[in-house]
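The data blocks that follow each hold one structure.
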Structure 1
Amino acid sequence: MEPIDFIIRLLAATVAGAVVGLEREINNKSAGLRTNTLVAIGAAIYVLISLQLLNEGEGDASRIVGQIITGIGFLGAGVILHRGPSVHGLTTAATIWCSAALGCLAALAMFWQLIVATLLVLIVNLAFKLTDRWFSGKQGKTKETKDKNHFE
């Protein structure tokens, strides 16, 4: 792989991870700009390594992607907090998982898919948050009840 291709793919992963991370940062979540950006970059680096190994006639690119999925699952588990009846951090964990997927798309030079996927992650985190609040309000939950049963 040419150095310019490597740089472009890493920069695409960086931008996608930063866009998602900025939304999390603005909403004051535990895994924000730096975390999501680094996850996307890291996933991209591992996929680029696997592509290089594949070009050299060694390895299996799908194995590294599979290991990224597993590894990010453990990282995501670290942001999930369980206190009494409430669980917090599920959306943040899922967003970290998506950031890794964005890094994989960037490394594979799937740039249109990367743009669409990044926008979908933003839509889910922004628009669905409003929808969640609307449904919570429609069910007549008080703030106390909502906090006790809220999964995010």
Structure 2
Amino acid sequence: MSTKITGGCQCGAVRYRTESLGRPSICHCRMCQKAFGAFYGPLVTAHGLEWTRGEPKWFQSSNKVRRGFCEACGTPLTFDYGGPVEVSIGSLDDPTLGAPAVQVNADPRLPFVDHLAELPIRKPDDEPKITEFMKTVVSYQHPDHDTDTWPPEDGRPEEDR
């Protein structure tokens, strides 16, 4: 991939750009589960990674790995083992660029992960109260593209100005 690939945290305090992406994976190790607060850690190698706004705070999660995250909002951003740094797929402005190609560290995989796609999907028409509630939600997240400044001076999301 040789297009402009950007990403960042939820609040916009940390933004990055990378020249290209390597192999996307999902890691099932317990450290990734805890670091992401999820069932696994979705990561992709970021070749030519540079920070364009702010920088991550680092946590040394083992003797071999440090993990970068946004100090302001807590978004997991990186996995750094001394080789090319990997970024969290969800922090990419276009996460579809990081469709996982392999699962790694499968032994600690949680037993229900293989059946997630079988769970029923709640349709909006099934719960009108939820549908009405969701219509009132206003996101304060940074948009999925670079911005000259952030946060906006008037506090409103870019699309509402």
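Rule-based calculations on the coordinates, nothing more; no lab input. Predicted model only: the values in this text are computed from it and were never measured. Cβ atoms are built from the backbone, for glycine too; each structure is taken alone.
When distance in nm of label points 7 Å out along Cα→Cβ at positions 26 and 42 is calculated for each of structures 1, 2, structure 1 comes out greatest. Out of 1, 2, choose the structure whose coordinates give distance in nm of label points 7 Å out along Cα→Cβ at positions 74 and 114 equal to 3.2 when calculated. Comparing all candidates, it corresponds to 2. To test your reading of the models, identify which of 1, 2 gives 1.6 for distance in nm of label points 7 Å out along Cα→Cβ at positions 18 and 34 when calculated. Considering all the candidates, the number was obtained from 1.
Each of 1, 2 could give mean count of other Cβ atoms within 10 Å over residues 66-73, but the derived value 14.5 comes from 1. Who wins on distance in nm of label points 7 Å out along Cα→Cβ at positions 10 and 130 among 1, 2, i.e. which is largest? Structure 1 gives the largest value of distance in nm of label points 7 Å out along Cα→Cβ at positions 10 and 130 among 1, 2.
A value of -2500 was computed for helix-only ellipticity at 222 nm (-39500 (n - 2.57) for each DSSP H run of 4 or more, over all residues; to 500); which of 1, 2 is the source structure? Source structure: 2. A value of 26 for relative contact order in percent (Cα under 8 Å, 6 or more apart), calculated from one of 1, 2, originates in structure 2. A value of 45 was derived for percent of Cα pairs over 22 Å apart; which structure in 1, 2 was it taken from? Label of the originating structure: 1.
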